[in-house]
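Multiple structures follow.
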Structure 1
């Protein structure tokens with residue numbers, strides 16, 4: 001299966017790959033003229049042939065392509081918007097990488113009440129790095145486009161702004177129903193072929209505050225449990241997104 005890379009735009013019959021992606025393709029994958037790869041501009045995908053590889057010690061790396069033929073591409077019917085509380089950055093970045101591979105369409109970092117304050121203060125400066133991680137993960141998993149990555153926001157505001165058709169808040173509370181029960185009610189919609197957008201909110205290490213749970217409920221979120229075990233944030237992201245994809249993706 002051919003590797004896929006993202007470009008800014010397609011010209012009439014050509015495209016140019018620049019920056020880190022060109023560096024990776026040229027130096028690591030040892031790209032040569034004549035090789036074929038897939039290119040996406042976020043809307044369309046083309047099979048393209050390398051025409052020229054230009055790698056500089058300093059300055060602009062670029063690989064020039066000639067477009068060969070369009071490649072069928074479609075938007076998945078299932079969209080998952082991940083509202084994720086900030087945790088230690090190495091683990092948070094792992095969550096970005098894996099949720100992107102699992103199809104997250106949007107990732108919203110949450111400055112939750114129990115999030116460490118130094119993480120909140122430093123998060124804004126990490127956005128460019130996080131976007132790069134999401135882009136590379138989207139290329140690796142051959143997505144049409146990387147997910148949208150928002151600036152950190154308070155959970156209450158994120159809950160209020162969320163317009164997804166189904167809204168799920170992962171909860172440690174014993175009275176929360178199992179995630180599978182919540183998804184069972186969505187299965188008929190997904191099986192009909194209609195587009196389904198699910199917002200999935202996952203809290204910080206210390207859990208949600210009572211105020212955050214109340215705000216989520218007021219915004220239409222349903223509490224759901226992954227079982228009796230208390231999972232780390234990154235484990236909860238991987239498990240819940242895999243379950244949602246299994247249950248609802250066509």
Structure 2
């Protein structure tokens with residue numbers, strides 16, 4: 001299936017996994033909109049991606065539903081359709097539950113969990129028109145709990161459950177829905193800067209390759225939940 005001129009929207013697309021997915025989708029000939037909370041940062045990432053006619057920078061905070069409505073409106077006004085939506089935006093605060101602050105809890109819930117709903121709710125009408133694809137970037141933290149991860153675990157368990165239920169609801173419209181659950185990724189999450197010491201980890205482009213593979217699968221087949229791990233964690 002040719003992906004050329006198909007339209008994708010990626011939340012949290014300025015760096016890390018979102019940016020890696022954007023690079024891979026653009027390489028297939030798709031047009032890509034990326035969003036983030038700070039428009040200047042999104043604009044800089046879009047310029048770095050190049051090919052300005054195929055990239056749209058959008059300022060949107062996924063925790064605010066009106067922002068996501070406006071983001072989808074911009075995409076439709078520019079390109080007339082929407083084929084793929086990837087809900088990738090996320091934050092984390094890793095602290096023991098007794099030290100977890102209320103605003104940190106709300107930050108994760110509002111972004112990681114409410115955000116994926118807002119993005120789907122704002123885009124689902126247009127995805128029905130194109131028989132499109134909705135993906136969430138969850139985490140292995142959505143299946144495996146760990147110390148200091150109470151808030152993050154709660155959101156990612158929620159994302160997995162939400163996405164799987166959405167898959168059942170939406171497949172009657174020929175909308176495909178998948179959640180991707182990466183393990184350790186060499187990303188810029190929470191301000192981290194990847195180095196050569198992170199080479200053992202999954203690279204953002206690896207997730208991009210996975211997304212392209214999903215888009216190229218026969219429509220009759222749906223990998224609805226995918227766990228992804230580094231091959232050699234012993235090299236860390």
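Rank structures 1, 2 by distance in nm of label points 7 Å out along Cα→Cβ at positions 117 and 205 and report only the one at the top, that is, the highest.
Once distance in nm of label points 7 Å out along Cα→Cβ at positions 117 and 205 is tallied for 1, 2, the winner is 2.
Ranked by Cα Rg over 2.2 N^0.38 Å, which of 1, 2 sits at the highest value?
1
When mean count of other Cβ atoms within 10 Å over residues 5-12 is computed for each of 1, 2, which one produces 25.4?
Derived from 2, not from the others.
Between 1, 2, which one scores greatest on FRET efficiency 1/(1 + (r/R0)^6) of positions 109 and 125 (r between Cβ atoms, R0 = 30 Å, to 0.05)?
1
One of 1, 2 was used to compute helix-only ellipticity at 222 nm (-39500 (n - 2.57) for each DSSP H run of 4 or more, over all residues; to 500), and the result was -10000. Which label is that?
Computing helix-only ellipticity at 222 nm (-39500 (n - 2.57) for each DSSP H run of 4 or more, over all residues; to 500) on every structure in 1, 2 gives -10000 only for 1.
Once FRET efficiency 1/(1 + (r/R0)^6) of positions 37 and 85 (r between Cβ atoms, R0 = 25 Å, to 0.05) is calculated for all of 1, 2, which comes out largest?
Looking at the calculated values, the largest one is 2.
Among 1, 2, considering only mean count of other Cβ atoms within 10 Å over residues 45-52, which has the greatest calculated value?
1
Consider the structures 1, 2: one of them gives 1.00 for FRET efficiency 1/(1 + (r/R0)^6) of positions 133 and 149 (r between Cβ atoms, R0 = 35 Å, to 0.05) as calculated from the coordinates. Say which.
Derived from 1, not from the others.
From 1, 2, which structure was distance in nm of label points 7 Å out along Cα→Cβ at positions 69 and 197 = 3.5 calculated on?
1
Bear in mind these aren't lab numbers, they're just calculated from the coordinates by the rules spelled out. Since we're looking at a predicted model, the values are computed, not measured. Cβ atoms are built from the backbone, for glycine too; each structure is taken alone.
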